Structure 1
Amino acid sequence: MPEEKAQSTSSWKDFILVCIYGPLIVVQIAFVFKFYNYLGITPLLYVGWVVFVLFLLVGYLPAREFRKKGGVPKGKSYMETTTLVDTGIYAVVRHSQFLSWILLSLSLALTSQYWLSAVCVVFVTVLIHVEAVRADASNIEKFGDDYRKYMQNVPRLNPVIGMYRLLRRK
C-alpha cells in the first residue's frame with residue numbers, strides 16, 4: 001500500500017536547485033529595492049502587486065490542505081503527508097508551492113521593471129520546473145498508480161489549464 005512506504009531520504013541533489021533559484025530570487029528582491037518601478041509603467045507595477053498577493057495565497061493554501069487532508073502525523077511537518085491530496089489547490093495544480101515561487105519571481109520582475117530581473121524569472125521558472133518533475137517522480141514512488149492517475153487530471157504548474165480541467169470535471 002503506497003501510504004505505508006517509508007519516506008525516501010534526502011540527498012544533496014534534492015537541494016541543489018533551490019540553492020540556485022533561491023539566490024536568484026534574493027537578487028530580484030534587491031532589484032526591487034534598487035530599481036522599484038524603474039521604467040515607470042504604473043499598470044505593470046499594479047499587476048506586480050496583484051501577482052504578489054497571488055503568491056501569498058498560492059503559497060499558503062498547500063499547508064492548509066495538507067494539514068486537513070494529507071494524513072500528516074501529529075507533531076510532523078505538513079510536508080510529511082501519508083495520503084495523496086487532490087482537493088483544494090491540489091485539484092488545480094500538482095505543485096502549488098513551486099508555482100508560488102514562480103509567481104514571486106514574476107511579481108518582483110514586474111515591480112522592479114529592471115531587465116535583469118526579467119531574465120531571472122526565466123531561469124527561476126526553468127529550475128522550478130525541473131524540481132517539479134523530480135517531485136513527480138518521487139510522488140510516483142510514494143503513491144504509485146494513484147499519483148499517475150492524478151497526473152493525468154491535474155497539470156504540474158499551469159493554473160489556467162488546471163481551472164479549465166477542474167470545471168470540466170464538475
Structure 2
Amino acid sequence: MEIVYELSQNDFSEAFTAHRSKNSVMKWIRTLIFWLVIVFASFMLYGSVKTHNTAALLPFFFLVILWLIIIRGIIPRWYMRRQYTKQPGAHGPRRVTLDDSGVHWRWNGGSSEVEWKNYIYSVEGPSQILFYTSPSCFNIVPKRGLSPDQLNELRTVQGKHIRDQK
C-alpha cells in the first residue's frame with residue numbers, strides 16, 4: 001500500500017492533540033484540573049462579591065483567565081506552528097509505503113525504512129493516524145487524502161503488524 005500526501009501546520013496541531021489524548025487517564029486529569037480551576041475561581045468570585053471585596057481579588061482573576069487562555073490555547077498552537085516551520089523535512093510531498101517488511105517513508109530531503117517490530121503502538125485521531133517508534137516519537141499520516149478503501153486497508157495492515165492500537 002502506498003500513500004502520497006503533504007503535511008500542513010494543521011496536521012501538526014491535530015497530531016499533537018491526538019498525542020496528548022492517547023492516554024485517557026492524563027486526558028481526564030487535565031480536564032479535571034481545568035474544571036477545578038474554574039470552580040475554584042467561581043467560588044472566589046462569589047465570595048468576593050458577597051463580601052464586597054472584589055478589588056483585592058482582581059489580580060487573581062486576571063491570572064486565572066490569563067492561565068486558561070495561555071495553557072489551553074496559545075501555547076499549544078504556538079508550539080506546533082514553531083515545530084512545523086522549523087522542520088524542513090515537514091514541508092513538501094511525502095510518500096509512505098506499507099508492506100510486510102515494514103514502513104518505508106520518503107520525504108523532501110530524506111527517507112526511512114522501519115520494520116514493523118519497531119512500532120510500539122499507533123493512535124488514530126479524528127484526522128490522522130500516528131505511528132509510534134517510542135512513547136513520544138511518531139510519524140503522521142493524515143486521513144484527508146485517503147479514500148475509504150485506503151483507510152480500511154491501512155487499518156487492516158496496521159492491525160496486523162502493530163500490537164497496540166490506542
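Out of 1, 2, which structure matches -23500 when helix-only ellipticity at 222 nm (-39500 (n - 2.57) for each DSSP H run of 4 or more, over all residues; to 500) is calculated? Spell out each step's value before the answer.
Numbers: 1: -23500; 2: -16000.
This figure was derived from 1.
Each of structures 1, 2 was scored by percent of Cα pairs over 20 Å apart; the highest score is held by 2.
I have -0.44 for log10 I(q)/I(0) by the Debye sum over Cα atoms at q = 0.12 Å⁻¹, for residues 31-110 alone, calculated from one of the structures 1, 2. Which structure is it? Could you put the intermediate results ahead of the total?
Details: 1: -0.44; 2: -0.60.
The value was obtained from structure 1.
Work out the source of 2.2 here, i.e. which of 1, 2 gives that when distance in nm of label points 7 Å out along Cα→Cβ at positions 39 and 63 is computed. The read-out was computed on structure 2. With relative contact order in percent (Cα under 8 Å, 6 or more apart) computed over the structures 1, 2, the top value is the one for 1, the highest of the group. When distance in nm of label points 7 Å out along Cα→Cβ at positions 47 and 151 is calculated for each of 1, 2, the greatest value falls to 2. A value of 2.8 for distance in nm of label points 7 Å out along Cα→Cβ at positions 15 and 103, calculated from one of 1, 2, originates in structure 1.
FYI, it's all coordinate maths here, none of it is from the lab. Note that the structure is a prediction, hence the values are computed from the model and not measured. Cβ atoms are built from the backbone, for glycine too; each structure is taken alone.
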